[in-house]
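Have a look at these structures, which come just after this line.
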Structure 1
Amino acid sequence: MSAETPALAAIRRVGVIGAGQMGNGIAHVCALAGYDVVLADLKEEQLKKALDTINRNMDRQVKRAVLSEQERDAAVGRIKTTTTVTDVNDCDIVIEAATENEQVKREILKTLSTKLKKGAIIATNTSSISITRLAAATDRPEKFIGMHFMNPVPMMELIELIRGLATDEPTFQAVKTMSQRLGKTVAMAEDFPAFIVNRILLPMINEAVYTLYEGVGTVEAIDTAMKLGAHHPMGPLELADFIGLDTCLSVMQVLYDGLADSKYRPCPLLVKYVEAGWLGRKTRRGFYDYTSEKPVPTR
């Protein structure tokens, strides 16, 4: 077995802040990899929903013979939930997976960092926000790193790792090795707005919304064209609904503000959908209406 860095050897207990779509997926893969997990969220009902999702997803893995029943039961048993953020204070690494809003993340990180034990690593699952800026809200910028998981976490093979200006080498090596233990491939990205994946993906989605906005094609035509014409497994508007239109808009705003290039201007139609509360699958309405068995385009 190869020698481990001192920081990595200490990672046994993982905290996850936020039990939404990303947080429950992160808890899922960490527990399967043998880590004890503390999943924290302010809402008890969100934690119950997260555990239901984890159980359902692991049951699917058992049916597909990816997991044995014993492995599933052991993994679920490693996950503890809490509504008190400070209950992660004895974790060796804490992964923040709150909503993609810089102010919300900064407030969480500011409170969190003063409660953690010395030497604990803090990672953020941000998909677009400056790692250096978020690190500055903590008391340990050298132990802070971007750890961007892809959605859905249990199925997607990639983690983007992003160092902030102050991130030290032991932190990077520890999180890189942990990512590999989760069964993920690591892509290194520099600390620029939206990193690699979303710098390429979200402008494509935004352009698809412009294509709809300008009447070039309907929702169905645009998604069919990209699925059959470019072999994308999911059309860009369907994918936007899956990601969440509020998250898509947040990433585009980060790109537009951070790079000051008009090509990143969020489409007005995307803004309108978010203002209407039509955020995609999670609200059962976005570019498609999900209230019936088969999704129906809303335009």
Structure 2
Amino acid sequence: MARSIRTIAVIGAGQMGAGIAQVAIVAGLRVYLTDTDEKRIATALDAIGRNLDRQVAKTTLDAAAKFEAIGRISAGSSLDGLGDVDLVIEAVTEDEAVKASIYTAIGPKIRTDALIATNTSSIPISRLAAATDRPAQFMGMHFMNPVPTMDLVELIRGKATAPETVDAIRALAIALGKTPVVSEDFPGFLINRVLIPMINEAIFALHDGVGDVVAIDTALKLGARHPMGPLELADFIGLDTCLAIMRVLEAGFGEAKYRPCPLLIARVEAGWLGRKTGRGFYDYSGATPVPIPAR
């Protein structure tokens, strides 16, 4: 039997970390949410409360269950709250050095039998595992965004990941109401190896003048039945995240087809990162997003 995970810590109180914490407390787990930024923690807790209120309003969660779920989360900027967790899920920015520094810091704080999972979307798991004191107890657990509404969790095992670790994390994903798929540890894993180059190619189509923003997004929504067009999706993911993943693919495979589009690089350098900054391939300053021309 897979070992039971009942208490987790989530490191990183951004959108992904807050979403992971939310689904965990609703599923009956105790959660410690931690971040170096106290303001970010407060924002995350407020978002979790509002999201659960919406679930109550939609009758997908009753008020008593919401009250019990809120009682299962605690938060703080200290790592001292990690002492008795079964699993730590790291959900910070896609920066390998930052992640490695976190693994170094938490090693002495957590139990020797505790597992560690990373929510990375592209950084090699085996390399990240080498920065920990427990490679056999480490693997990737890549949630989709937004976590509460997306059904998939991508599980990535590193070279040293023990089968028992995979079994425990798979069982947790199912307990959270998610469908797990297992990927081997290749650059971009499974989802982003397919998705992000598609988005990059759509940006090349815009860059080369093949079609404008609306034409490209409409073509994929209606012609391929995608719920979002690729440029709209890029803005939702974050152009900086898309570029970071393309650079991982380019470095990992060394093939020209993974070269980031110059237009993607230019938008990131300009600080146009998508929805989170108000501009990307669309301008979000008004009530309705307005497409921004390539030039």
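Values quoted throughout were computed directly from the atomic coordinates according to the rules given, and no laboratory measurement underlies them. This is a predicted model, so every value here is computed, not measured. Cβ atoms are built from the backbone, for glycine too; each structure is taken alone.
Given a value of 28, 17, 11 for semi-axes √(5λ) of the Cα gyration tensor in Å, for residues 111-214 alone, calculated from one of 1, 2, which structure does it belong to? Write out the running numbers ahead of the final one.
Values: 1: 28, 17, 11; 2: 31, 16, 10.
The structure behind it is 1.
Of the structures 1, 2, report the one carrying the highest value of Cα Rg over 2.2 N^0.38 Å, for residues 175-286 alone.
Working: 1: 1.16; 2: 1.10.
Once Cα Rg over 2.2 N^0.38 Å, for residues 175-286 alone is tallied for 1, 2, the winner is 1.
Given structures 1, 2, which gives the highest value for mean count of other Cβ atoms within 10 Å over residues 63-70?
Details: 1: 10.6; 2: 14.1.
Top value of mean count of other Cβ atoms within 10 Å over residues 63-70, among 1, 2, belongs to structure 2.
For distance in nm of label points 7 Å out along Cα→Cβ at positions 207 and 255, which of 1, 2 scores largest? Intermediate results must be reported in sequence, preceding the final value.
Numbers: 1: 0.9; 2: 1.8.
When distance in nm of label points 7 Å out along Cα→Cβ at positions 207 and 255 is computed for each of 1, 2, structure 2 gives the biggest number.
Comparing mean count of other Cβ atoms within 10 Å over residues 23-30 across structures 1, 2, which is largest?
Sorting by mean count of other Cβ atoms within 10 Å over residues 23-30 in descending order puts 1 first.
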